[in-house]
Structure P
Amino acid sequence: MYPIIKEIHSGWAYLVLIFLIIAVVNALAGLAGKKEFRDKDRKLALFALILAHTQLVFGIILYFTAPYFEAAKQLGMGAVMKNSSLRLYVVEHPLINIIAIVLITIGWSKHKKATTDHAKFKNIGLLYGIALLLFLSRIPWSAWL
């Protein structure tokens, strides 16, 4: 099961990144151009939200089926924190990506409560943008590319 989930998680990450980039660029363009927040803008942000949450589900399944999870249980957290590769997979990648997904969720919620188009674009652009940077900072590039 691990190899299948790993492939799905890796492939789905491309979709998440692409839609996050599109949503952030769209929000910043709408903000800069003082455009009206339309249904297409909402759908782009919603798609990025849904893809990110789906990725979280795949990631949680992968986390508990991965061989490094078992190794971390046997070695203990002290040894995990001393090993940069294990630390990335067991601590940094999951924690930072959960924070990023929380930011996306907050951005979505705040945009729904906003009353002006400017505020809607600002909430999505800022919070989705920070989430995108967090995702990019903790992708295990050597294993992913």
Structure Q
Amino acid sequence: MYTFIQKFHSGWAYLALLLIVVAVVNSIVGLSRKKEFSANDRKMGLFALVFTHVQLLIGLILYFISPKGYALISQVGMGTVMKTAELRLTVIEHPITNILAILFITIGWSKHKKASTSEAKFKSIAIFYAIGLVLLLSRIPWQSWLQ
């Protein structure tokens, strides 16, 4: 069960990251070309939002069933986790930063819904989704993810 969820979490991440990139690029293009915000633009933002939220749920499940997650704190202690860069990344930095990233994406979606102009809608998605993307990319455990 653990292996399946871990593989699913890694595979789903590719889709979530791709959709965030598409939403950000689409919003930047829409903003620079002064396009009207369309139903397709909304769908791109929505799909990125949904995929990141599913990724968060999978990640939270994984965090609590994985031997490399919450269980590691009780095994080796918080002091050891914080002193070891690789452990700190997977147990503390990755989950917290990714929760913040998804929070930014959610704020961008919420702000776009309240915006009255196309420019404001594109700007909200472009800025907040881009911040979320940068945060996500900054805390991916690349050495274990690309194996």
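Just so it is clear, none of the values below were taken in a lab; they were calculated from the coordinates. Every value quoted in this text rests on a predicted model; they were computed, and no experiment measured them. Cβ atoms are built from the backbone, for glycine too; each structure is taken alone.
Brief remarks on what is shown
- Value 3.0, calculated as distance in nm of label points 7 Å out along Cα→Cβ at positions 27 and 91, assigned to which of P, Q: P
- For distance in nm of label points 7 Å out along Cα→Cβ at positions 11 and 115 computed as 4.7, the structure of P, Q it came from: P
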